[in-house]
Each structure stands twice: as structure tokens, then as C-alpha cells.
Structure I
Amino acid sequence: MDVNYDLYKTFYIVANCSTITEASKKLMISQPAVTKAIKNLEYQLNGTLFIRNKKGIKLTENGKKFYNYIRAAIEQIQDAPKLFDNINKIESGNIKIGTSNTILKYFLLEYLKKYVKLYPKVNISIEESYTPTLINMVKNGNLDIAIIYASDNDPKLEGVKVYKLQTLHYCFIGNKKYKNIANKVIDFNELKEESLILNSINPVQNFLINNLEEKYDAHINLASHSLVYEFVKEGFGIGLVIKEFIKDKLEDEDLYEIKIKENFEPLNLILIINKNSFPTYATSQLINTINSKEE
């Protein structure tokens with residue numbers, strides 16, 4: 001049996017009032033309309049819900065049982081806008097972020113620290129994967145945002161909204177044992193005689209190697225930029241890294257930049273969201289936090 005929700009709501013209000021007159025004011029409908037709704041509900045339930053007398057109305061025993069049964073449901077429905085409002089106001093919420101280990105370590109972590117202090121009740125989950133996978137996850141709605149590397153006019157970014165965060169630059173680095181060549185500018189063909197530590201999915205690396213006259217294999221191939229840095233620091237060879245992420249190490253002279261004649265194409269660090277969905281308040285505030293230039 002399907003019963004109109006408005007009949008349940010009317011019954012709930014009447015049960016909380018002492019008279020039909022009081023109920024009609026709360027429901028903002030006429031007294032005859034309230035009486036008709038109650039009679040309609042009693043007819044559909046095939047039972048009596050109220051006892052009517054000169055003093056007003058009161059629930060029958062069956063009416064009391066019925067009221068106790070539907071009260072929680074009615075009150076939950078009435079509280080639903082408050083719950084949604086709390087979500088919108090970031091009283092609670094969830095954010096799914098996609099990125100790489102390197103971006104998380106050298107860029108995103110400091111912004112997450114700020115965000116968590118501002119909004120401690122938001123649950124954050126982080127998915128680490130490669131750029132094409134993260135783009136697809138944003139398009140499919142499996143991630144709220146992703147922070148990735150991208151070149152200008154990358155066709156894979158069609159269908160997402162892009163926030164450009166930073167322009168990044170590649171450079172070669174070595175530890176103190178390579179200090180003697182740090183003051184020179186050499187070409188890559190000279191550099192490749194050294195032990196090179198490269199990132200296996202690095203687009204700049206692929207460009208350099210594909211343009212060599214002869215095939216070249218890295219001495220050590222690693223899966224992330226952060227690992228390249230660690231191997232360089234330990235003296236395994238010269239590595240290709242993102243300069244902005246190890247800038248403080250270069251300034252402290254723990255590592256040295258090794259300049260080559262070839263020009264690297266800069267790379268964009270971007271934040272993406274699904275173009276066809278509206279971000280939650282929690283997500284919007286995270287985007288604002290990341291875009292903020294305040295220290």
C-alpha cells in the first residue's frame with residue numbers, strides 16, 4: 001500500500017498538537033483540510049488514529065504505536081536539509097585526491113597541513129597513480145581532484161577543468177663528487193658518459209633519449225622523481241629532477257646543478273576537477289587553500 005508522505009507528515013504534526021486548530025496553523029492549511037487528511041490516512045490504514053472530544057484530540061493505542069513507528073523517519077527527513085547544510089559548510093565531508101608520491105611529498109603536503117588545521121572534520125583519502133590513470137579517475141567521478149604534471153594543450157585534459165598551480169623546470173643534479181663539472185655547460189652527449197639516474201616515465205627524459213644518434217639506456221631507472229633525488233644524494237650518479245622540488249638542497253650546496261646546452265620544455269603542475277560536476281564546499285576550500293599565495 002502506497003501512502004502519500006504528506007499524510008504521514010500531517011499525522012505527525014497533529015499528534016504533536018493538542019487541537020486541530022493548532023495543527024492547521026503549523027501546517028499552514030485549513031482545519032477541514034487537516035481533518036480530511038487524517039480521515040484519509042485512517043481509511044487507508046483501516047484503523048482509528050485519534051480520539052476526538054470537546055477538549056481536543058488524543059492518540060488511540062494503535063495511534064500511539066503508529067506514531068512511535070514513523071516518528072524517527074519523519075524527523076530524519078526533516079533534519080536532512082540540516083545534514084546537507086552541514087556538509088556544504090564543511091562540518092563534515094570527504095575528499096578524494098589523486099596525485100603522485102613526488103607531488104605529495106614536495107608540493108601538496110604543506111597545503112594539506114594548512115587545510116587540516118582549518119577543517120579538521122573533513123576526511124581525506126589520497127590515491128597515488130600515474131597521470132593518465134588519475135585523469136580518467138577524475139573524469140569518471142572516482143576522484144574529486146587530481147594534482148598532476150601536464151604539458152600545454154595535452155589532449156587527455158579534455159573534459160576536465162584545469163587550475164594551473166606552478167611552472168616546473170627540469171635539471172640535472174649531482175652530489176659533491178660532481179662539483180668539478182657543475183660550473184660548466186655541457187651537452188647531453190657528454191653527460192651520458194656519466195652514470196645517469198632517470199625516471200622511467202619522465203617525458204623530458206624520453207625526448208632527450210629519442211633524439212640521440214645512438215640508443216642510450218640509463219644506468220639506473222626509477223619510478224619516481226623523489227627516488228631519483230635519493231639515489232643522487234647517495235652518489236649513484238647524476239639524476240634528472242624537478243628543480244623547484246630540490247631548490248633548497250641546491251642552495252645549501254648539498255647538491256649541484258649540472259647545466260647542459262639543450263633546453264628543457266617547462267612542465268605545468270596543475271589541479272584538475274571534473275568539468276561536468278560541481279565541487280563540494282570541502283573541495284572548493286581545498287582548491288582555495290592550494291591556490292592561496294599566503295605563506
Structure II
Amino acid sequence: MKFWTGTAFTPTADAIALARILDEAGFDGIVVSDHLIYPRELTSPYPSPTGKPMWTPDTAWPDSWVLIGAMAAVTQRIRFTNAVYVAPARPLLEVAKQVATAAVIADGRVALSVGAGWMREEFELMGQEFTTRGKRLDEMIEALPELWRGGWVSWTGKHYRIPELMIEPHPPGPVPIMCGGESEAALRRAARLCDGWVGSAYTWDEAVEKVGRLTALRREYGRESDPFEIMFAFREAQSVDLFKRAEDLGVTAVMCSPWARTAQPPDETGGSADDRYRPQIERFAENILSRMS
């Protein structure tokens with residue numbers, strides 16, 4: 001079992017110190033969330049019962065790949081990915097360039113986790129077609145490994161036509177591509193095209209249902225024997241027993257935030273990021289990570 005955590009809803013300026021602490025404590029990875037903007041007039045429905053995002057308009061969403069590059073530069077072993085990156089809201093070559101650069105800075109410690117997205121306003125502001133986002137994402141997943149090979153590369157598909165060119169630097173090795181999302185289309189995309197799936201937070205019964213569906217879809221596509229990551233968070237009380245049962249279920253990584261609901265913003269405490277995060281992270285490492293090894 002691998003243990004990951006995220007930077008969402010933490011102060012952007014804390015991320016660098018937080019990455020160092022997590023690296024030292026033995027965490028396996030950090031996930032970075034993604035949004036470009038929050039429009040004053042938001043008409044796109046958020047995929048939840050209320051149809052509204054759970055965050056306020058002034059919530060900070062730092063650029064995923066700038067942040068990953070910065071955290072990679074101050075760490076030694078911890079890995080990085082997204083939860084999730086709205087790739088089809090950007091041009092294909094821009095995604096290829098950003099991920100490749102981060103992969104080089106991190107010496108290969110990155111994976112790309114993509115999602116189709118839900119906010120039409122982001123796509124329109126970036127000049128990308130919203131209604132074709134799923135089909136374009138499918139093609140992106142196939143095109144990116146070709147563009148990352150190094151040397152003269154090209155791609156010809158239905159939605160993207162990239163003439164022969166060089167795009168450097170290229171990653172030092174294969175970059176795993178995982179898929180996020182809970183719709184049937186997203187689960188099928190993960191099972192058919194990707195190296196893994198990144199979910200949200202679930203109860204035990206919901207987790208069993210998600211893993212079972214992914215297993216069935218991978219079998220349907222003839223990929224049940226391929227390596228495949230399954231990563232999400234639990235709503236259950238965190239314990240060694242829970243994580244061992246999840247491992248037996250087929251979950252390969254869990255997302256945990258040991259400081260959740262305890263770390264205070266810097267303007268409320270005046271302390272350093274180290275003071276706010278290290279005690280909870282080290283306690284989690286002692287009580288969970290060391291006992292799972």
C-alpha cells in the first residue's frame with residue numbers, strides 16, 4: 001500500500017515546506033488539484049447533489065505543474081501526480097511540454113492523472129471545445145506517450161494533428177497516465193486506456209463497489225493482468241486494519257491528510273509551516289506508515 005496526500009485547500013506558500021516534511025516522513029506521493037479560474041457567473045453544474053462546488057470563489061488553485069516542479073526540486077524520493085488535471089481544457093502540446101519538463105526536474109517522479117472536467121467556462125476561456133472533451137481526452141492519452149519519446153515525433157488522429165517536430169526536454173522514462181472521475185465513461189476510460197484510476201473519498205461499501213466495477217471493466221477490455229493503480233481516500237476512521245483490508249481488496253494507494261482540521265492558517269497562528277504540519281505527519285508516520293511497512 002502506498003500513502004499519498006494532497007495540497008488542496010492548504011495555503012499555496014506552505015507547499016514547499018510541506019513537501020519536504022512529507023518526503024522525510026516516508027509518504028509515497030503528493031497529489032495536486034487543478035482549476036484555472038472561478039467565474040463570477042458560474043452556470044456549469046458541479047457533479048454533486050447540490051450542483052455547486054464545495055469551495056468558495058477565492059480558493060487558491062496554483063498551477064499544477066509549476067507547483068510540482070517546485071516541490072520536486074526540494075525533495076529526493078516522493079512522487080507527484082494530480083487529482084485531477086483537466087487536460088482537455090489545454091492544447092495537447094502545452095500538456096506534453098509541461099509534464100515532460102516536470103518529469104525531467106523530478107527525475108521521473110511524476111505521473112499524469114487526467115479528468116474530462118465539468119466547468120464549461122474554463123474550456124471557453126482557453127479556446128478549447130467543451131462538448132468534445134471526452135473524445136479529445138481519449139486521444140490525448142494515446143498521443144502523449146508518442147510525443148514524449150524524444151527525437152522527431154508526430155501524431156495524427158481525429159482531433160489532433162501534430163507534424164513532425166522535436167519537443168524537448170522529453171521525460172527520462174515512461175510517464176504513467178491515470179484517469180479520474182466517477183462516471184461510467186471515466187471508469188471505462190481508465191480501464192481501457194490508462195495505467196490507473198484516481199477517485200475521491202468513499203465509505204468502505206462505496207470503495208468495494210468502485211474496485212469491483214474497475215475489475216470487471218479491465219476484464220472486459222482484456223487488461224486484468226496489466227499493472228493498474230487504484231487510488232482514493234476513505235471516509236472511514238483511518239487505521240492499519242482499514243488500510244490492510246483495502247490492500248487485500250485491490251487498492252494500491254490511499255490519500256490521507258494527517259493535518260486535516262488541525263493545521264491553522266499562518267495568519268491565525270503566526271507559526272511556521274513546519275510547526276503547523278510536522279507533528280501530525282510524524283504521528284501518522286509512527287502510527288500507520290511504520291506498521292504498514
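Read the figures in this text as sums done on the coordinates, not as results from a lab. The model shown is predicted, which means the values in this text are computed figures rather than measured ones. Cβ atoms are built from the backbone, for glycine too; each structure is taken alone.
Here P(r) over Cα pairs in 10 Å bins from 0, in percent was calculated and came to 6, 27, 36, 25, 6, 0; which of the structures I, II was it taken from? The partial results should precede the final answer.
Numbers: I: 5, 21, 19, 14, 11, 9, 7, 7, 6, 2, 0; II: 6, 27, 36, 25, 6, 0.
The value was obtained from structure II.
Who wins on distance in nm of label points 7 Å out along Cα→Cβ at positions 123 and 219 among I, II, i.e. which is largest? List each step's numbers first, then the result.
On the way: I: 4.8; II: 3.4.
Comparing I, II by distance in nm of label points 7 Å out along Cα→Cβ at positions 123 and 219, the maximum is at I.
Identify the structure, out of I, II, from whose coordinates distance in nm of label points 7 Å out along Cα→Cβ at positions 19 and 283 was calculated to give 5.2. Display every interim value, and only then the final one.
On the way: I: 5.2; II: 2.7.
Computed on structure I.
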